[in-house]
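Following this line, the structures themselves.
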Structure P
Amino acid sequence: MNVATHEVDPTLMRRAMGQFATGVTVVTAVTTDGTPVGCTVNAFSSLSLDPPLVLVCIGTDRRMHEVLSSAPGYVVNVLADHQQRQALRFARSGEDRFGDVDVTPGRHGIPLLTGAIAHVQCDRYDLVPGGDHTIVVGAVRELQVHDGQPLLYAQGAFLHLPRDDWHTALETAPQEWLLSAPW
């Protein structure tokens, strides 16, 4: 296969991708010896409803990559708007990320972060190479959804929408517009 390559400035690529607002998650798993691990991930998406699949993208140079490549499963903890500290904590290396974080055990003993607005518990389904990342596909086995607003991120910053504005936006937004889109 011939692939045309064009030199893309990595700084401009990062800036362009930062224009896309995302939610913030912490992906958790356990090592083969049962040690909990986790990292902040905003490259998360639903992949399929039938079967129920999600994906996360993990850099191949991260310790979490090794764990997710061999662990039986993982949990995507969708962070609430008040969990910015947890997002930053799990984004950093070198510290005990679970030291004073309140968790409960999920499938395979994987930590569920207390306060998250959703827990998506998955069994590892597939690994797909994606440049300097691996796309880790998870088969959704259990879901928990809790009240609250999501922690949002764009342009290198956490976004804060006052609760009244959030509720107004939800009340006035066209519901399920993606499901009725003509594509």
Structure Q
Amino acid sequence: MSFTLLAGLFAILGILLGYAAIQFKVKGDPIVDQIDKLLPQTQCGQCSFPGCRPYAQAIANGEANINQCPPGGEAGITALADLLGVEALPLNEENGVEQATLVAVIDEETCIGCKLCIQACPVDAILGAPKHMHTVIEDECTGCDLCIPPCPVECITMEPIAKTLGLWQWSKPEQRLQEKQKVAS
């Protein structure tokens, strides 16, 4: 008898919690979501914010400019300007410079397994266990460089992502035309 009563009480509480979750759901700002989707999600902090979501919130609130994200580069600034209907600005060099997409590579023979790089990685792209070698999941690594400073044996380097057919892109027609004109001159 008490089991049935207890099960009934849990069912009623479950229904009440489900209703409350739907009724009192906190809705996010859709413009912040749109801005966040345009950011590269490196969580590197180069923009002076702890991650891409806080930077998106600051842009939406008018507290930050759209040109503070070096990993997003000029393409990211242009996309943000188009979304917000503002003029595109050049990248703020105080936050860094745009560079090729990099990925962390760990020299597994030098790695001592201290796991300091694992703790520093904001996107959990490094695998390993204490006192065992570590390795980087290349597809998850955002190239933020945050794993390099804590490494006591300096076994981590940043290398450009290898060009594959999946990453290859055509150059813009204007660029190809200008390159051909330079060669012809």
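Readers should treat all values here as calculations from the given coordinates under stated rules, not as data from a laboratory. Not measured: the values here are computed from a predicted model. Cβ atoms are built from the backbone, for glycine too; each structure is taken alone.
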With relative contact order in percent (Cα under 8 Å, 6 or more apart) computed for every candidate in P, Q, 16 is reproduced by structure Q
One of P, Q was used to calculate percent of Cα pairs over 26 Å apart, yielding 35; that structure is P
When distance in nm of label points 7 Å out along Cα→Cβ at positions 56 and 120 is calculated for structures P, Q, the one with the largest value is Q
Note: FRET efficiency 1/(1 + (r/R0)^6) of positions 24 and 48 (r between Cβ atoms, R0 = 25 Å, to 0.05) at 0.15, derived from one of structures P, Q, originates from structure Q
Computing FRET efficiency 1/(1 + (r/R0)^6) of positions 72 and 136 (r between Cβ atoms, R0 = 25 Å, to 0.05) for each of P, Q, the value 1.00 comes from structure P
With helix-only ellipticity at 222 nm (-39500 (n - 2.57) for each DSSP H run of 4 or more, over all residues; to 500) computed for every candidate in P, Q, -5500 is reproduced by structure P
Distance in nm of label points 7 Å out along Cα→Cβ at positions 32 and 160 gets 4.5 when computed on, of labels P, Q, structure P
